[in-house]
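What follows is a set of structures to go through.
Bear in mind these aren't lab numbers, they're just calculated from the coordinates by the rules spelled out. It should be emphasised that the depicted structure is a prediction, and the values quoted were computed from it without experimental measurement. Cβ atoms are built from the backbone, for glycine too; each structure is taken alone.
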Structure P
Amino acid sequence: TSNPVIVPDFIAKVNKIREAVAAVNRQLMQPELSGKDFEDFGRQENSLKCVKDSTNALKPNVIVIWAEKENIIKKAAKSEVAQIDRVSEKLNEEWTKLNKAYDERYKRWQKSRDLWLL
């Protein structure tokens, strides 16, 4: 049996975290991280640190969603399960994409910095 409040609250919570993930992704697309590899290493480093800090702050929330999902599905009506799966999968995709983009950008910064220091 479905509790009419649980599913909408869970979906709202997932969407709020998705918005936060999108905000961190926008940080990763800032001009200082979108410019040339050898421009202003200090600003790039600070921006990357801010993105990493924001990602680390969000991670516990994402983990909680993954943990709560199964319990929510057990309490949800069959008609709600697809919606729960859909928003959870979108969060998972966006979270994975953010982490991959950060890792790629950080490696690019690190490689450029190392070449510059040679």
Structure Q
Amino acid sequence: TVTEIYDYMRLLWARIGRPHCPTCDRPIERQTVQQIVDATLGYPSGSRLLLLAPLTRAKKGEHIRLLEEARRQGFVRVRVDGEVFDLDEPISLEKNRRHDIDVVVDRVVVPDPGAEGASLRL
């Protein structure tokens, strides 16, 4: 039947498909921890970076429950449409506008690459 074929087709595309970045269209590839550390140390010393996790992408609404749940789970900050907000402060979002919301998991200051243990700190 069609549904059985669908399952096989989905499996086939998952195996032979290659994911690409929706912004720059470059293939997305697996990176080791060391590759990520090396890329991070490539930024100028003292640069401030945010480690973010997506909560919602391009969805309309005020997202009050979503923000409250993030605060209950112990997160302190979110980035909404590119701007960082503290979850202890009220955040008012336009109900009829699409929003991208990320939770700030951690903040990192890039250490001097020559400093002892720089890669271990990351």
Structure R
Amino acid sequence: MILITDSGSTKCDWIALDNDGNQLFKSRTKGMNPAILTLEQLEDRINESSELIASKEKVEKIFFYGAGCGTEKPRLALQNLLENYFQQANEVVVKEDTAAAVYAAVGDRQVLFVF
């Protein structure tokens, strides 16, 4: 299972896909900005979703794009939290939400961009 997440400070949208790209479920939690929330608050927000709780052992990849993930310390803190929560995940990518906007606009994750 693959999780793709788009998070701002107020809301966080999660979509789960199977390995063929078919949607399994969508979920929404409160925003997950690691620059302003503690690790405990972030984990509490994941636990708001019964779908995420039920799927935590099935997730193999996570692509998290969110506010507050543009600097190293909060980005790594959130990445570590996700790796510990979804322990079966062998790939966890955490990037600033602007990266998702560029990927969506250009359609290519290989694009190099500079702000």
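Computing Cα extents along the principal axes in Å, for residues 9-48 alone across structures P, Q, R gives 35, 16, 16 for structure R. Taking mean count of other Cβ atoms within 10 Å over residues 25-32 as the criterion, the highest value among P, Q, R goes to R.
Looking across P, Q, R, the calculation of log10 I(q)/I(0) by the Debye sum over Cα atoms at q = 0.11 Å⁻¹ that yields -0.32 traces back to R. Given 25 as the derived value for relative contact order in percent (Cα under 8 Å, 6 or more apart), which of the supplied structures P, Q, R does it correspond to? So the calculation was done on R. When distance in nm of label points 7 Å out along Cα→Cβ at positions 33 and 57 is computed for each of P, Q, R, the one that comes out at 3.6 is R.
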